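Down below are the structures I want you to see.
Every read-out reported here was derived from the displayed coordinates using simple, explicitly stated rules and does not represent laboratory data. Every value quoted in this text rests on a predicted model; they were computed, and no experiment measured them. Cβ atoms are built from the backbone, for glycine too; each structure is taken alone.
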Structure P
Amino acid sequence: MSEEQRALWDAEAETFDDAADHGLRDPAVRRAWTELLLPLLPDRGLRIADLGCGTGTLSRLLAEESAHVVTGVDLSPEMIRRAREKNAGTMPSPQFVVADAAEPPLPASAFDVVLSRHVLWAMPDPAAALQRWTDLLVPRGMLILVEGRWHTGAGLSAAECVELVRERRLEAELRLLDDASLWGGPISDERYLVVSRL
């Protein structure tokens, strides 16, 4: 990504957590995300790559709730600075890397789970990014994508996302995320979860 995009996300970092689903400051919203994600991850201590991690909120949730070992990647140095600050004292302590999530500088076949929330749609080449992400997984590793097609017209439709995943994986399980508790209020666009275990 360009320096212009990096600067844009650096500027967004100051208010990024104001969105209910970004900061998870409301206990009810945090509980909703916990109840969404943790049942997908039945084991404790999994190695998780959180790509496009922003300020590290999901990294923190996963480390605190189930002792997962999380590596977060984000293009924005300011997002990563805030992620490290937010996660100070979290055990096990997530690690954070400033890098483009489209090409994460992480070892291949090293992660049990690759997680990304509202990032794939913004990739210049979603198919290429998704291939790199799946390359990070161990055999039978899990891909978890939270994506959407926004009311503005931007984003990926659920059908598009499922097709991208099925071009690379045997399975793509779709679940619509229309529960207002996840977002801090009602939504008017298509938001969904795609999980691939194979």
Structure Q
Amino acid sequence: MQEALQKYIPIHAVSRVSELLSHDNLVVKVKSERKTRHGDYKRMPNGKHQITINANLNTYRFLITLIHEIAHFEAYNKFGKSIKPHGIEWKRTFQHLMLPFLNPDIFPLDLLPLLAKHFKNPRASSDTDVPLAYALKQFDAPNNKTYIFEVPLHSVFKMYNGRTFKKGNKRRIRYECTEIKTGRVYLFNPNAEVELLNTYNE
């Protein structure tokens, strides 16, 4: 297990993560990229528990996602199946499991303040924490994607599924974006990743 983990997470996190995964009825699988999620957890019909994580995540995001999913497993074991997926039981479990990893041997110094703030009240997805998501993105392999909040107003962009939109004004937190094909308006989180196509001067 430790040898397999070294490929995906910071080296100083390997031994502790191995301990967290030392359950006979817990299986971890690394998957090819899924656009709508970084990882997931589910209880299988045979009583075992399965965690899947996207293989393309950088080491820091992979670690956070893996501990996120382990927290689901631990919360299920401790509190039962009636709890909310990202309720207080999961939040407290996630905080408890993540705390030992929040040190400079594992994360870069510039990430630690953002992580400390995030884990005061962890969200269902770290992607909704814009400063943290943007900081984590700096460690991704280079690609042609950008965040919605970086896209100039009235620019046209493409989603992973090929749909194209024009960026509009910000509404509180999210951005109003009009789908080119249908004219329908959708709200986008500021850190949704897209591919910029061109810019309109309006």
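Looking across P, Q, the calculation of relative contact order in percent (Cα under 8 Å, 6 or more apart) that yields 18 traces back to P. One of P, Q was used to compute distance in nm of label points 7 Å out along Cα→Cβ at positions 113 and 185, and the result was 3.6. Which label is that? The correct label is Q. A value of 38, 37, 36 for Cα extents along the principal axes in Å, calculated from one of P, Q, originates in structure P. Matching task: 77 is the computed value of volume of the Cα convex hull per residue in Å³, for residues 81-136 alone. Pick the structure from P, Q. Working through the options, I get structure Q.
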